[in-house]
Structure 1
Amino acid sequence: MDRLAGKLSGGMKQKLGLACALIHTPEILFLDEPTNGVDPVSRRDFWRILYDLLRDGVTIFLSTSYLDEAERCGRIGLMHRGKIIIEDQPRKVRTALALPMMEVWTDKVRTAGEIARTARGVSSVSVYGDRLHIGLERKEDADAVLGMLAREGISIQDHREILPSLEDVFIAMVEK
């Protein structure tokens, strides 16, 4: 109450912006990266408010570079260079490319990623903490990639077939 808006933290500025946008009870709400700079607890609160607004019949359009947040939306459009490259429900977007993908856990994730990128049948490699998402041209290429990693001295703790994340789909579409 005692601080000017310009002196608030990034997260508090975002909350203030949402409060200002809701004062007149809009039917449609446009939000540009509403959770940018917001801490995890406030981010959860932010999404709770957005879900409440949806239940009340408010239409929400939002832009975000956090594709994990886009998973929460009813419909999404992925854009590249100002053009929508795909638009549908998040799950349908994730399956649109029919991109076989496996997740691999290893303690040498960076080295494993570099090696996997050179393997035949690999269309993409993304690092997610202690694991890799390896896009494959065909499901059958998985064993060859795992074998190559083992021959290069990479210890695989575990692996599994997965549905690509929105980020995986976006990267694959942009690289094409």
Structure 2
Amino acid sequence: MPDAFGIDADHFAKEVFGNFRPVMRGQKDVLDHLRDWQLQVGYLGSVEEILDFWFREDAKPCPEMLGLVERVRKSGLIQVIATNNEHRRTEYIEKSMGFANLMDAVFSSGRMGLAKPEAGYFRHIEDAMGLEPHEIMLIDDYGENVEAAEACGWHVHHFEENSHERLSKRLQPIL
């Protein structure tokens, strides 16, 4: 959080994201969660402004990845977003960032009530898309999510910082 909010970023992260799983799984609204924090610390500002700032500042799509998304789209392959985000941020990703127009579907933990790396999360996507596990590839930056998807029979790619070229080479045979 910037100094403009007068909030210590480390304290905010610890207090807000330390117990974020119910929010991430859609069991609690993120604004209610922020209001609870607000009451606890006596913050007098707008939690809506904090949420808007968070969404805007975190909305930095990678140009290389967007190019790859376009190449995959042109190939006709199905693309989805499978994210551990609550429903408000998911809606922001879809509408404000425009990913609803780029993807065939967007799956989020907040809407599903399940979160990666739970096997049920991956099974939900298989069922919703009508696909078999071996027909799906998860590209994710968290190793535990990659391992869980692989255990479910999915193809996987552990995306690490600056590994766009490696991912592009991995997808080349199907593009």
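The numbers here are math on the coordinates, done by the rules we state, and not lab data. Please read all numbers here as calculations on a predicted model, not as lab measurements. Cβ atoms are built from the backbone, for glycine too; each structure is taken alone.
Which of 1, 2 yields -11500 for helix-only ellipticity at 222 nm (-39500 (n - 2.57) for each DSSP H run of 4 or more, over all residues; to 500), as computed?
Matching structure: 1.
Among 1, 2, considering only mean count of other Cβ atoms within 10 Å over residues 78-85, which has the greatest calculated value?
Greatest value across 1, 2: structure 2.
Please state which of the structures 1, 2 yields 62, 34, 28 when Cα extents along the principal axes in Å is computed from it.
1
When you work out distance in nm of label points 7 Å out along Cα→Cβ at positions 110 and 142 for each of the structures 1, 2, which one comes out largest?
1
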